[in-house]
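These are the structures in question, set out in turn.
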Structure 1
Amino acid sequence: MLNYFIKNETPYIGKLKLKFEKYPHYSGGDCGKLNKIHVDLGFTKLVSRMIPRRTKNGWEVDPVAIGLINRYTDGKIEDHNWDNGSLPNSFISNAGDYIGDINQGWWYFRKGMTVCADYPRGVALKWRTANNDETLLSGHNGLLGYYGYTHRGGCLFSIGDRVFDEKYKPKAQDYAESEWKEWQAKYDKKLSEADDFDRKWLEEDGIGSVIPFSKRGKIEIITWEQARQAAINLSKYLS
């Protein structure tokens, strides 16, 4: 019944259930996966969970989701095969590089991202709107930047940002005075509120701990090639 009133946000076919959960970001087994957080009360959350149907290959995948991923992400959903086995419903590049499972491909589609052919696992192209027929025909699908990521996090790099350099030590003279003052105030506040463990980490990392990844570097990004390299650098750093 809930399937008629709540939109399925996952790439699976099954039943939706409402639950109160404090930590809903888990998946597997008979618990399914988080569909959407509807109300966040702080101490608990009202969420919907998708409980997919089971098949011999695992959870049943929605063919509509497969079609959208295949059409708009510059990747495809196929079995990923190697000498010792196979992973059904994998998200791979058009060149055959394994990127992740179908959830990864669904994430690309919903975020308006496409596969980066030069670095398919860990970097994506982020578009102003979803990469689909309507926006392509209307001419409103401009490139926003390159998104570098791992399971630990990610960041978008665009023209005007900095080429990420993990070895770079931020200096006040490399930034606008207003930017540096904002980061210094944020850093000082974090230090004053930190316990002994966090303080040690903050002091080791310095003010760079509060500077966005997109600003942690000396070289300004003026070309898309530099934006791509910045995303690659971050993906390697976070891996």
Structure 2
Amino acid sequence: MTDVLEEAEALLIELPEAVSRRSLGERLSQAVAALKTADHQIVRMKALIAAAEEIGYGKSEHQREALEEMVDCALGVGEGLEAAEEAETLRVAVFEYQDSLTKAIAALERLLREHWRTVSADRFQPMIGLGALLTAMNVANNLGGRLVACGQRGVAATGPSTALELLATIRELSADYDRLQAERAAEIGDDEVGDFINALAEKKATLTMVTPKVLAWLGEHDALDRLGINPR
């Protein structure tokens, strides 16, 4: 009987630790299942940060807060998961990953997409009018048509997509935009001629902008009889 009691006492001493190990094991299994989306979320966060850099998101305090919230939350979750040695601390770390981090990523993505819509409209909408004008002026190499096409793609590039697809779209359109603007500058110039053509495309041109150089450029491109004068 004494041996049995001694074994029972030893078991009672070990039981809480055994239960704790089992609880931790069960929680680990749940954590592994919950963290299966981690690779996807990491790719998503990297894409959002890269997209933010591409379009200048993060300059205002509100934008910086959203970026910092996601980054700080991700770091906190990583540290919590790494330090978890008990079932409860692991549960808290997994909850932070599933709840807080997911919300922080979603909030940043929503604000980033709103900013992209504004940027795309400001950047690409004017290209459509300018391209149409250059097409009417028969500017060489179908520059006008390519400006219109790029502008239309940019304005339309705000629909549903993954963060990675959004980043790829932004990079592709930005590269096309820079290339076409460089070509436009080489063809038209960034001086008074360029200022006049841009103002004309935005319907802001005035007669005072028609300098001798502008008049000569319009004559070279047979555009004098294509332009009219409309009072404001």
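Bear in mind that the values in this text are calculations on the coordinates, not laboratory data. All of these numbers come straight from a predicted model, not from anything done at the bench. Cβ atoms are built from the backbone, for glycine too; each structure is taken alone.
Name the one structure among 1, 2 that P(r) over Cα pairs in 5 Å bins from 0, in percent of 1, 6, 11, 12, 10, 9, 8, 7, 6, 6, 5, 4, 4, 3, 2, 2, 1, 1, 1, 1, 1, 0, 0, 0 was derived from.
Details: 1: 1, 6, 11, 12, 14, 14, 14, 12, 9, 5, 2, 0, 0; 2: 1, 6, 11, 12, 10, 9, 8, 7, 6, 6, 5, 4, 4, 3, 2, 2, 1, 1, 1, 1, 1, 0, 0, 0.
Among 1, 2, the structure yielding 1, 6, 11, 12, 10, 9, 8, 7, 6, 6, 5, 4, 4, 3, 2, 2, 1, 1, 1, 1, 1, 0, 0, 0 for P(r) over Cα pairs in 5 Å bins from 0, in percent is 2.
Supply the structure label, taken from 1, 2, corresponding to distance in nm of label points 7 Å out along Cα→Cβ at positions 110 and 142 with the calculated value 2.7. It would help to have the intermediate numbers written out before the result.
Numbers: 1: 2.7; 2: 4.3.
The read-out was computed on structure 1.
Here Cα extents along the principal axes in Å, for residues 102-149 alone has been calculated and equals 52, 15, 8, so which of 1, 2 was it run on? Working shown, then result.
Values: 1: 30, 21, 14; 2: 52, 15, 8.
Computed on structure 2.
With relative contact order in percent (Cα under 8 Å, 6 or more apart) derived from the coordinates and found to be 18, which of 1, 2 does the value describe?
Values: 1: 14; 2: 18.
Clearly, the read-out refers to 2.
Could you tell me which structure in 1, 2 was used to calculate distance in nm of label points 7 Å out along Cα→Cβ at positions 46 and 78 as 4.5?
Only structure 1 yields this read-out.
Any idea which of 1, 2 comes out highest on FRET efficiency 1/(1 + (r/R0)^6) of positions 30 and 70 (r between Cβ atoms, R0 = 30 Å, to 0.05)? Numbers along the way, then the final one.
Values: 1: 0.55; 2: 0.80.
Biggest value here belongs to 2.
Given a value of -26000 for helix-only ellipticity at 222 nm (-39500 (n - 2.57) for each DSSP H run of 4 or more, over all residues; to 500), calculated from one of 1, 2, which structure does it belong to? Provide the component values of the computation, followed by the final result.
Details: 1: -8500; 2: -26000.
It traces back to 2.
With distance in nm of label points 7 Å out along Cα→Cβ at positions 38 and 62 computed per structure, which member of 1, 2 shows the largest figure? Let's see the in-between values first.
Numbers: 1: 1.7; 2: 3.5.
Checked 1, 2; max of distance in nm of label points 7 Å out along Cα→Cβ at positions 38 and 62 sits with 2.
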